[in-house]
Structure P
Amino acid sequence: MIAIVDYGVGNIRSVVNALSRAGVAEPVLTADRELLSKADKVVLPGVGDASCAMAALKDCGLAEFIPTLKQPVLGICVGLQLMCRRSEEGDVRCMGIFDTDVVRFQPAEGLKIPHMGWNSVCGLKTPLFKGLNEGSFVYYVHSYYPQLCEDTIAVTRHGVEFSGALAKGNFYGTQFHPEKSGEAGAAIIRNFLEL
């Protein structure tokens, strides 16, 4: 069973569609702890404001529960950010799975904020990126980013270098949207399902 954390914040339909294209017939949409603990894999999507998303996760009683999961967990975009220590967006303390903070892109000449569109990922590590070429392009939509750290498994540059993806133990996260990243994103989702 593949479970998608349904906590009222996220682009769940596009994640469901991407999982369907990868052969997952019926992912379970749930905020139920028992179902999440029984799932083979868990996806934590997220869009919008990190502080609001973190509040929603707490309201569902999942902020302290998700870090205890033992199966592979994939955070996407704001889902990844909630797995970091804290976010400047609303100055919120997050789950602290990844040992880094989420900060805002600083305005600079020629730098568009939000960072929206296709960009490359380099330094690809872990089985999540099996079969992908260095410099593969993925799709981003964000104004805040996780800083580089020991958990960084992919790097992207947009004015500064930042963590395009993170991993620690059974937890994985992508700042980009694999469900919107064409064949590269489809490969990442398939790789996640095979972990």
Structure Q
Amino acid sequence: MDGELSKAERTRNFIIETTAGIFNTKGYAATSMSDITEATGLTKGSIYGNFENKEEVCLAAFDYNLSKVNKIIQQRMQSANTYFDKLMVYATVYDRFSNNAFPQGGCPILNTAIEADDTNVVLKEKAAAAIVKWKKNVEDIIKKGVQAGEFKEITDPAQFALSMIALIEGGIMIAKVTNSQGSFDKILKTVEVLISQVKK
């Protein structure tokens, strides 16, 4: 029986997976308990039997959505043969993000950061932690690329990482607001140029 989930764990996972797209599309504040019960077909009692409150469901949904994004990135990273190619994953994986295996509603980091900026400290911390981890991952790739002789010596890897992240997240925001994939494509081209400039 090892590896099998209990009924409670299966129900909890079902709630998270079913509501993840709703939270990521509508946002925490706009998603009601009625939305959750309607989507899952469960009663409020069943929801509260697995989660303390709506916020706990939302936080779990954020983690689920972020894990989907990270899984896609990791899969592409594993097939990248050079550190340059690994960095370029970030410039290509977000391309057509609405048409691939990305979570419904787009980038959970951007969505959560915008909504939770001044309204929900716990959600804001989740989004901030995701950005910090992303920044560290980019910095690590750069440092390893420099050691391997692929990249020029970069005086401030943190600045590079933050600039790259800002371009991508800003590009997603512009594409969503203007409903223009073309604008996002142009911004991703800038990300590619940024990465190409550090290659030896």
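Throughout, read-outs are computed from the coordinates displayed, never taken from laboratory work. Source: prediction; values computed, not measured. Cβ atoms are built from the backbone, for glycine too; each structure is taken alone.
Out of P, Q, which one gives -24500 for helix-only ellipticity at 222 nm (-39500 (n - 2.57) for each DSSP H run of 4 or more, over all residues; to 500) as computed from the coordinates?
Values: P: -6500; Q: -24500.
Computed on structure Q.
Given a value of 1.7 for distance in nm of label points 7 Å out along Cα→Cβ at positions 76 and 148, point me to the structure among P, Q it was derived from.
Q
Given that FRET efficiency 1/(1 + (r/R0)^6) of positions 4 and 124 (r between Cβ atoms, R0 = 25 Å, to 0.05), derived from a single structure, equals 0.10, which label among P, Q identifies that structure?
Q
If Kirkwood radius over Cα pairs in Å computes to 16.3, which of P, Q did it come from? Numbers along the way, then the final one.
Details: P: 16.3; Q: 18.3.
The value was obtained from structure P.
Could you tell me which structure in P, Q was used to calculate distance in nm of label points 7 Å out along Cα→Cβ at positions 68 and 164 as 3.6?
P
With distance in nm of label points 7 Å out along Cα→Cβ at positions 44 and 60 coming out at 1.0, pick the structure among P, Q it was computed from.
Traced to structure P.
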